[in-house]
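Q: Several structures are given next for inspection.
Derivation of every value follows stated rules applied to the coordinates shown; laboratory data play no part. Here the structure is a predicted model, which means the values were calculated and not measured.
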Structure I
Amino acid sequence: RCLAAVRAALDAEPADATDEIGRFDILGMAAMIEAHTGTENEAVVALESALAPLRSRNLLSSEHALALIALGDVHHLHGSLERAAVNLSRGARLTAASRPGFISHARVLLAFIRIRQGRWADAAVEVERLGEPNDTIERDWIRTQILAVRGLLRVVTGDLDAGAADLREARVLAETTPSNLAAMVLLHARIVEAVTRGDWDGLQHALDDSEEPGYRHPYRDGEWRVLTLVAAWNRRSFADFRRRLTDWALTSDAVDDPYYWACASLAAEFEERHSDALAAAERALTVLGPAQDPMGQVWVRMVVGRYFVRYGDEGSPDPDRAREVWDHVIAQLRGLGALALAERCEGIVERMIARFERDRGAHPLASLTPQQVRIARAVAQGYTSDEIAAIEFLSKRTIDYHVTNIVVRLGLSSRREIARVIDAAD
């Protein structure tokens with residue numbers, strides 16, 4: 001009704017009057033309301049159509065700031081995180097200082113997106129830019145959002161106590177100054193806290209609460225389904241797990257969703273259908289890609305790595321494939337800055353090596369994965385890390401990580417000694 005009244009007021013203005021800010025603000029708000037209420041996408045189409053010619057001619061200005069922020073909000077709800085980030089970043093830069101609420105909304109949402117993408121350093125930059133809200137009627141509303149995203153960032157980067165304090169304060173403020181954005185960030189924080197602490201009842205409570213009327217979560221269908229399955233699995237609610245997995249299998253998206261296949265592998269392993277579990281694990285790795293956030297990719301690889309450790313091919317443990325998957329997990333976690341979790345995974349790998357080394361014989365390269373053997377041979381042949389990265393289609397950082405790992409596993413003191421071990425093996 002408010003939007004209709006404003007539209008009527010704008011329509012009543014003289015034909016030669018121009019209110020560019022009013023027109024684009026209304027387009028943006030209409031698109032946000034449409035997205036949050038799950039109605040048609042007419043307003044979103046109208047907003048994108050109005051912004052497109054201005055964007056192509058580089059004519060976007062402060063008059064279009066709220067419209068850009070609104071479009072970023074809509075893209076976020078639809079799961080298009082990078083498109084959302086582009087519009088939010090530009091919208092925040094163009095917003096006048098007299099509209100602090102819009103600036104904070106854009107930067108908080110942008111920080112939240114960067115957290116979900118695993119770009120924690122970029123998220124920290126956005127949080128630093130927020131500062132403290134002063135001398136504005138929106139102060140408490142803005143502060144609720146800032147505390148929520150700052151607390152979430154601290155939790156995901158390992159500062160659990162400080163993060164929990166921020167989140168508690170945000171939840172108290174949210175009771176009197178509710179915010180859709182703060183509610184989404186706080187829900188994500190509850191999920192992260194529960195998973196980090198292994199509080200599976202807490203995870204289930206968070207998921208149940210978000211199903212109540214009035215809640216809004218930003219997860220794609222596959223992301224939401226896997227969260228419910230993780231909760232059921234770890235609470236040992238296997239009947240619920242099977243039911244949810246069966247429902248998921250009936251959807252058209254399941255066939256290309258690595259989360260589905262990782263869960264299918266768990267189910268098949270539990271039922272001792274090892275050929276099905278292996279096929280599902282391999283399918284999960286095949287369809288894994290950038291559509292999944294980095295921590296989601298890590299989880300899929302952890303499930304697959306766990307299977308290879310325990311059963312591998314047709315029920316027989318496969319330490320080589322397990323080590324290769326776990327090394328990828330550790331490298332990715334270190335790249336994200338999740339050092340504590342990386343160290344826990346390294347402990348898993350070391351225990352696995354200890355379990356299998358007595359069965360591996362005395363071959364000097366037996367402790368390396370096939371990929372690491374290739375890298376070691378390339379090092380022995382004089383290739384640089386940059387050159388090996390190009391050959392293996394990996395980053396130089398990942399190659400350097402593998403080389404360090406090779407040196408440790410072979411009991412060497414430097415990279416130069418790898419050639420001697422390769423010569424002895426050959």
Structure II
Amino acid sequence: MNYRDYIAYFGTENTDTQAAQTPAYVFDTDALRSRVEFIRAATDGRVRIIYAIKANPFLVPYLVDVVDAYEICSPGEERICEKYGIPASMMVLSGVNKQAGDFEHAFDYAASGDTDGLPVCTVESLSQLEMLSRTVKSEILLRVTSGNQFGLDPEDVVKIVREREKYPNLKIIGLQLYTGTQKTRKKIIEREVRKIDELIARIKEECGYDIREFEYGPGLPVNYFVDGDPVDDADVLGHVMECINGMQWKGTVSLEMGRFLVAGCGSYVTRIVDIKHSRGVNYCIVDGGIHQINYFGQKMAMRYPFMLMKNGTTEELCAKDACAGDTSSAGTESAMENVDCTDGKACSETATENYEICGSLCTVSDVIIRQVPLANPETGDILVFERTGAYSVTEGISLFLSRDLPRIYIKNGKELREIRKQIQTEELNYGRTY
């Protein structure tokens with residue numbers, strides 16, 4: 001969408017007659033599905049796609065017929081999938097803290113008759129393996145550690161496979177590996193895939209056992225900032241496939257994705273509610289804030305995220321200063337048609353001044369972006385922050401100062417539908433007195 005589209009939905013003030021109100025997240029399901037199609041094409045349809053729903057649980061129902069499974073890392077995420085009617089057979093139950101009751105609940109859901117198949121469970125430790133074996137009958141993935149609190153040492157993986165007869169309720173179907181996000185160095189992926197290939201060969205040699213599946217979270221990068229390094233999505237996916245196709249082992253590969261899959265389908269829309277000038281500095285106060293928007297890699301609000309505003313885009317403004325641009329397909333449409341400002345001039349031709357964009361929180365830390373050029377900003381103007389489809393909606397400090405949770409809209413075609421109303425939070429920050 002361009003700036004005119006957002007104005008059509010959000011107008012210049014929040015009113016009951018306006019289609020949408022700020023602050024709000026907008027998730028574009030057409031862009032989301034196009035993204036999945038792009039990944040399918042770039043990987044030649046040779047891998048399964050697993051959506052890590054921690055990136056954005058509100059997108060779960062809009063992916064059910066285009067992804068192969070959902071990575072679930074908490075009991076709450078599992079219950080969200082239940083509410084959306086996601087088949088149990090599409091669930092991968094992951095995470096370090098899984099209790100017997102969590103497994104029992106998920107498998108009760110699978111047996112309820114409202115779904116088909118059973119979830120797959122990951123194993124992160126030897127004690128988790130024992131507990132799982134006593135609780136349910138399941139296919140399992142053994143998570144291989146990357147040197148942190150997650151997963152099993154390769155030696156323990158081999159030991160479990162060798163002693164698999166001790167766990168008659170469990171069937172080992174594969175290995176899982178996820179080591180981190182925003183990977184920009186290709187050699188990291190090469191090394192990770194090679195080590196898994198070697199481990200699978202070792203399991204075959206020492207245990208006489210065939211690993212059937214490999215679930216891999218490559219942690220592919222998304223560029224959030226105009227001054228960031230451009231990301232060629234087709235190139236990074238092609239490199240992943242080159243590494244996978246080069247494995248000696250030939251089996252089913254699943255790519256687990258969150259940020260790389262959904263970041264580009266989302267926007268955060270906030271409105272200027274006050275304009276101030278103090279000691280030579282211009283300020284725009286908006287009705288949102290840092291409790292609702294978070295960019296991985298931001299540095300004290302000094303980096304320009306991709307943003308639409310009345311006088312252009314941060315990409316266009318930065319280009320005038322010979323900054324590096326980005327044409328990554330991870331982003332939503334950045335080009336815009338200029339909205340007329342004053343005196344019949346297009347905003348991009350109007351003189352600008354630098355402003356600090358500050359949120360509604362009572363803390364000096366609530367600065368979303370510093371020194372952004374704006375042309376004749378006015379109260380009521382909206383600012384649209386792009387590439388916020390992953391994590392911003394859930395990982396901010398949303399309860400700080402008991403501010404309301406923002407509305408959430410889904411855009412499907414030209415239709416904008418509210419899927420979550422504004423929610424007051426004071427009850428969550430209020431306790432009983434004794």
Structure III
Amino acid sequence: MTEGSITKKLVFFAAPLFLGQLLQQLYNVVDSVVVGNVLGKESLAAVTTTGSLVFLMVGFITGLFMGNSVIVGKRYGARDYAGLSVAVHTGITFSFIAGAALTLMGVFGAPVILRLMGTPDDVFPNSVLYLRIFFCGGFVNVVYNACCGVFQAVGDSKRPLYYLIVSTIINTILDILFVKFLGFGIAGAAFATIIAQTVSAILAFTKLLRVDGPHRIELKKLKIDGDTLKKELAIGFPTGIQNSVIAIGNVVVQSNINAFGSTVMAGSGSYSKLEGFVFLPITCMSMALTTFVSQNLGAGLHDRVRAGARRGIAISVACAEIIGVIVFFFSPAFLHMFSQDPAVIKVGATQATTESLFYCLLSLNHCLAGILRGAGKTKIPMAVMLSSWCLLRITYITVIIHFIPKVNVIFWAYPLTWSVSAIIFVIYYFKANWIHNFDNEVATESR
């Protein structure tokens with residue numbers, strides 16, 4: 001990341017991330033396609049309504065490990081291999097603790113949170129069942145993401161892709177087998193997912209045990225270094241909070257959508273699955289920029305950081321808007337994969353046409369947040385997301401739904417809050433001295 005063509009480095013790093021995230025999306029989409037077509041719209045609603053809750057809990061835990069990735073990337077760029085090893089072992093060890101906590105919170109907290117979300121009675125039992133089984137795999141999910149964060153921090157975005165290819169194939173086969181042929185119902189879809197995730201976690205962890213490089217882990221060194229963990233959490237905790245506040249806003253959105261019944265839930269949920277694919281180029285370039293910025297700032301290459309930021313933003317925004325135009329015109333055809341019900345498709349298409357032309361703003365938000373995270377300024381994205389994607393989004397929906405009780409106005413919450421946060425991010429990016437602040441933090445750490 002610190003040498004060679006900037007555009008090539010970003011694109012070739014982001015491409016495997018894109019393919020990996022694409023396969024990750026297939027986990028949930030295969031569940032939804034099989035469940036929706038075999039078990040019906042009520043079961044589809046039960047699966048899709050859990051998405052925002054999963055992101056709330058998983059997003060916070062995995063956000064914590066962004067701090068580990070930034071520290072590892074910074075030390076890798078500075079060639080501090082001894083410090084890098086300490087950071088890797090601390091991060092992986094902490095993932096065991098965080099993964100166990102996620103499993104317990106998910107299994108025992110699912111019914112309470114689903115009730116608070118206003119999940120209708122006709123889908124509540126299946127939602128609880130699916131979510132509890134899903135969170136039984138919370139431990140392996142967190143460990144896998146921690147391992148992949150290490151690979152990506154040192155510039156290896158290909159290896160996680162290989163593991164996801166294997167696990168996605170397993171998930172697809174087991175989904176069809178468990179749900180369609182063995183009649184396990186919605187539980188079969190959840191079991192298929194956690195089995196596949198377990199395979200990918202085992203593959204990633206065992207590779208770190210054998211890899212030839214400074215990021216190799218040794219079982220006897222798996223322990224937490226207090227100072228390193230403190231630095232990682234100082235960066236990662238705001239990112240975890242950021243993910244959580246986004247999810248809280250989405251939970252409120254989902255709660256209001258739930259009030260319109262299972263047809264609207266299924267339609268909006270189907271669009272959310274489609275939207276997951278749309279976001280891939282956006283989130284992957286953001287992740288690439290985080291690694292690029294952390295390594296190059298670690299090496300003291302300020303001009304390269306600025307050039308990389310400009311190019312990454314341009315690529316991501318252009319891709320996002322092209323995809324947005326495609327979704328705007330062809331969303332009904334895409335949504336047909338999830339359900340054959342015309343009413344369900346109509347709801348999903350309405351949400352698609354409302355949001356799709358604003359994907360460029362979403363892309364700009366994620367890129368600028370990724371750049372700032374790479375510079376260690378994770379509190380800024382957290383504050384922006386808290387104020388706009390959570391508080392403003394919730395306020396808008398709470399007020400508007402009383403005056404215009406239609407689901408269409410709920411969908412407008414996303415473009416509105418994307419616009420506000422983009423303005424704030426752009427102002428900070430150009431006005432704040434975030435690059436040299438990073439240098440001051442590096443100097444402090446070295447002392």
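Q: For which of I, II, III does helix-only ellipticity at 222 nm (-39500 (n - 2.57) for each DSSP H run of 4 or more, over all residues; to 500), calculated from the coordinates, equal -7500? Don't skip to the answer; put the middle values down first.
A: Details: I: -23500; II: -7500; III: -27500.
So the calculation was done on II.
Q: Okay, moving on. Kindly point out which one of I, II, III the value 88, 52, 40 was derived from, the read-out being Cα extents along the principal axes in Å.
A: I
Q: Thinking only about relative contact order in percent (Cα under 8 Å, 6 or more apart), which of I, II, III has the largest value?
A: III
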